[in-house]
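Down below are the structures I want you to see.
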Structure P
Amino acid sequence: MKLAALDIIITAPPAPGWGGRSWIFTKVTTDNGLIGWGECYATTTGPTAMTHIIRDVFERYMLGENPENIELMYRRTYSSGFTQRPDLTVMGAFSGLEMACWDILGKAHNRPVHALLGGKVNDTIRAYTYLYPTSLDQLPGYWIDPDMAAESAAACVARGYTAVKFDPAGPYTIRAGHQPSMQDITRSTAFCTKIREAVGDRADLLFGTHGQFSTGGAIRMAQAIAPAMPLWFEEPIPPDNFPALAEVTRASAVPVAVGERLTTPAEFAAALAAGAQILQPALGRCGGIWAARKIGILAESYNAQLAPHLYAGPIEWAANIQLAASLPNVLMAESIETDFHSALVKGGLKVENGFIAVPTGPGLGIDVDEALARANPYDGDGLHLEMSEAPVSYHEANVFEGGAPPKL
């Protein structure tokens, strides 16, 4: 069995667009007709340019290869361009292709992917969700209103969730890490206090940021939110500054979580050495399922846990769940409940009472609705996620509008 053909589908989720502006799906076919699906996450180029990179990686390092040879194809991609270091774009392309190889292998052996990773240690995976507005009419004020956030959190807990994520600390920018304004600190504290009051001890609070703080600013924010006992403080500083991360982890009473923007075990090893206690690999970026399994083993040796990240489509979500099923140190997995996510995998993934049952079907355990994916093409020029050029305000409220703001 050999990898024979590649198709790439760029899909745009309809409004409100939770999960990003566009999703990049890879459809890989073998010479005996098996099809595997993968997804590349949040690329640093536009989707049109990224399709050329994905195709080049496939044709250069994978075409004609046995899909079983995951490690060989990884080493080719990681090393052959005289790189042999973490490369976000190339490894992001490989991640979606590698994911498709695992889907093929599972289908070839009529086994779920987790069975090929050492077997299942978790029948269900604890889910967490970002707090989204209950009505689009609440935008954009929702993002800076702690009372609305508390209502959303209570509604999530009523549906069975035991962990909710929110990020009221202002936008991410192209600039270096900054000190949060006192308004940002006050609002963040209010969010934590109001949500804690709304959910009590029925749910963990996951405080998200996007690497926007200076080292001192991150420490100040950690001190401010600590009384509400968040489970984690997510990506407090720019993602590639591991010495600064070590300073923050030493000073923060809140466990530090990182990983959405890291790629390959090399970067995650540096994060662990810096004191990160929760790793959040995005499987469509970190090097794929096998690399993420290695990251899980590294984390176990540091007594750290994994919480796979998801701000993407449902194919990456399916890969996350297969990986999580095999990990003894998985904490939880991010989930996005939209009708479009569900329809694209024909209901193959569901959050029920705050947990996701691990699919037992072959491969990733999902049935992709290819026609639906093609019927919603992305025709814009924006990136999956974009950072602001404007500096942070110290006079007005800084508003982070939940990732990719919907077009209404």
Structure Q
Amino acid sequence: MKKLLVLGGANLHVKVVKTAKEMGIYTIVTDYLNDSPAKDIADKSYNIDVKDIDSIVDMCRKEKVDGVIGPYIDPCQRPYYQICHRIGVPCYIDTWEQVFTLTDKVAFKKACIKNGVDIIPTFNLAHPESIVYPVLVKPGESRGSRGQTICESEDELKEAIKLAETVSDNGKAIIEKYMGNKNDFSMTYIFADGKAYITRTSDRYLGDADLHLEKVGIGTVSPSYFTQKYIKGVHRPILKMLRDLNIKNGPVFMQGFVDGDTVRFYDPGYRFPGSEFDIMFERVWGINIIKMMIEFALTGRMDPEHKLEGKNLTYLKGKSIVTLFPAMKSGKIAQIKGLKEIEAMPEVAGYTLRHHVGDMVSFTGDVNQRLGEFDIIGENYLDLIRAITAVQDVLHVLDENGNELLFGNLDIGKIKTERIIM
């Protein structure tokens, strides 16, 4: 029986473990936590931090691991590359330059500039006279919107830089023009033997600034309203940059802001974005991307059956897909209502919860405010709108006094004005 090591035990990796076990593969999960969801269902687990490369390599040799995978969260990307190459198993990342460029925001910006890809204007603290407020200060390396601050003045900027440097894995902060009034756009490619396939475009909707949710994504809708604009004007320089890095296999995603006829990018990843989109993608196309990644981990071949060929994957056969991330106030969860009704809705592909009954949720203004993820597929745009409304109407999270903890729902009216009915 083949053995697969899954780096990280978060909710996102549960589907990896489940799929591998369905394929008859022995699964091992490692991270530094005792209660990771993926560990609960794996054949074996270890409490080794994914950044402890030497210990994981020793464990892999002891367990005779045949493949390694961890394609969903940033902290796993560099360890994935290092572990695979040290134990000699297939790795979709071929060089350190590739993984460094697509995990380090400064290196990413340099690669964008080199290849004619637009980026958000960046300011240097050494030249304070050049800074135009408002600005967004963020860690050089982090995830989940942690350590980000919108600044309107020099005094706020100084405090924000201290916070960002503290949170950042590399101890650095980045100062960018605040793009809060622009549309947030992302895209995902899968590379197979050097061919690039756009599997997803999406519009990300942030929470209301008046509720201090301006850094919290509360929903994404695919395909993006801006897909045609992206393919026509931005796809070519992006592809040039990725081919300049000699990307041959694996998932690449990027986030940016739509600015006129271009997209100004700010965040890359040599991985899939952190959601369950691939489950909905399979429902539409019958292509199991998770299985494809597992097969690559064990064989080194990404798409040998050419399932990605000859399809307009991005437009999802005219369907619309939304991922809801309901936001919560601070408080202790006493009851979650509406889950059974949501499960019975045919448009709902599934859901995962980040917080559960008994959890005390504090207000941090980042991904911690998300109750979980609810994934919906609409046969058309209007069908999707009805399903979003139905989910938001029945879902309630109550504290011990019966007070509602959910707030700042995705604004249906905003989606209607920005989307094309297909």
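None of the figures in this text is laboratory data; all of them are computed from the coordinates on show. Please read these numbers as outputs of a predicted model, since none were measured by experiment. Cβ atoms are built from the backbone, for glycine too; each structure is taken alone.
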Thinking only about distance in nm of label points 7 Å out along Cα→Cβ at positions 33 and 217, which of P, Q has the largest value? P
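For which of P, Q does relative contact order in percent (Cα under 8 Å, 6 or more apart), calculated from the coordinates, equal 14? Walk me through the intermediate numbers first.
On the way: P: 25; Q: 14.
It must be structure Q, since only it matches.
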Given 2.1 for distance in nm of label points 7 Å out along Cα→Cβ at positions 49 and 313, calculated: source structure among P, Q: P
Given a computed value of 2, 11, 21, 22, 20, 14, 8, 2, 0 for P(r) over Cα pairs in 5 Å bins from 0, in percent, for residues 193-336 alone, which structure among P, Q does it belong to? P
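Assign the value -8500, calculated as helix-only ellipticity at 222 nm (-39500 (n - 2.57) for each DSSP H run of 4 or more, over all residues; to 500), to the correct structure from P, Q. Write out the running numbers ahead of the final one.
On the way: P: -11000; Q: -8500.
Label of the originating structure: Q.
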Comparison of P, Q - label where Kirkwood radius over Cα pairs in Å is highest: Q
As an exercise: log10 I(q)/I(0) by the Debye sum over Cα atoms at q = 0.14, 0.22, 0.28 Å⁻¹, for residues 81-152 alone, calculated from one structure in P, Q, equals -0.80, -0.93, -1.20. Which structure is it? P
For 0.75 (FRET efficiency 1/(1 + (r/R0)^6) of positions 113 and 369 (r between Cβ atoms, R0 = 41 Å, to 0.05), calculated) the corresponding structure among P, Q: Q
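Just checking, which of P, Q has the largest value of mean count of other Cβ atoms within 10 Å over residues 361-368? Intermediate results must be reported in sequence, preceding the final value.
Details: P: 22.4; Q: 15.9.
The maximum falls on structure P.
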